[in-house]
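What follows is calculated from the coordinates using simple rules that are stated; it is not laboratory data. Please read all numbers here as calculations on a predicted model, not as lab measurements. Cβ atoms are built from the backbone, for glycine too; each structure is taken alone.
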Structure 1
Amino acid sequence: WRREEDGDEEEEKERATVVEETKEKSDSAEEEAELDLVEETGPDEEEDERKIREDEERLQKEIEEKQRIEEEEKKQRDMEEKLKREEEERQRKEEEERHQREKEERLKQEEEE
């Protein structure tokens, strides 16, 4: 019974080794095919550089646009915060004035009594 388990473990190790070797061969063949393709077509450096420049310009524009949008959003948030503070201050003053009027009315009523 124990020998069967040992045998199963050995078979599993062998299978794993075969799978790994097959994968390595496949990866190696894939890399070779890519290298062959590059050699066949030949690198067109000017075209590559042009594409790189275009990509860099496009990315730079995207970054600038993102920054512009973030600045606009920040301005909007700041304006909303300012308006909120002003509204809270206005309400606070109204509340103080109301309390002051109520206090004056109470004093006036007390004087009349």
Structure 2
Amino acid sequence: MDPSLPNGLEIRVKDGNGSPLEFVSRSGMSANIGDYSKASVGHVEIEYTNSLLIEITGDFEERVLSFSPGIFDSMGKWFLIGIPSAMVLSVAGVILLVVGLVDYSKSRKETKDQERGIS
């Protein structure tokens, strides 16, 4: 029994041949939208199988359990890609702003010099 799972929940997963797959539990990953809440209690690495046997035991209140590709893991990948990309684009934006301001300042100075007859 895994102490990190809620209410004595125990999850065993077997592939189509009856071989057990390692269930890796984790806590702290949840999402709440209005009256809807979702919590990830763990994951199983599956390379290929045509069927799974999932056994869930424990003392817990009735709830809907679903199994799907990990959204939380893919969100982490987006953050790892998104944050550095945003930083690079921000730095590029600041550089373009500075170059533009310097160019604008030079063109204004040249215009004023031409108006004064200074070359």
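For which of 1, 2 does Rg and Dmax of the Cα atoms in Å, calculated from the coordinates, equal 28.7, 91? The read-out was computed on structure 2.
Have a look at 1, 2 and say which one yields 4.8 for distance in nm of label points 7 Å out along Cα→Cβ at positions 53 and 85, as calculated. Structure 1 accounts for this read-out. If helix-only ellipticity at 222 nm (-39500 (n - 2.57) for each DSSP H run of 4 or more, over all residues; to 500) comes out at -36000 when worked out from the coordinates, which of 1, 2 was used? The structure behind it is 1. Here distance in nm of label points 7 Å out along Cα→Cβ at positions 45 and 93 is compared for structures 1, 2. The highest value is that of 1.
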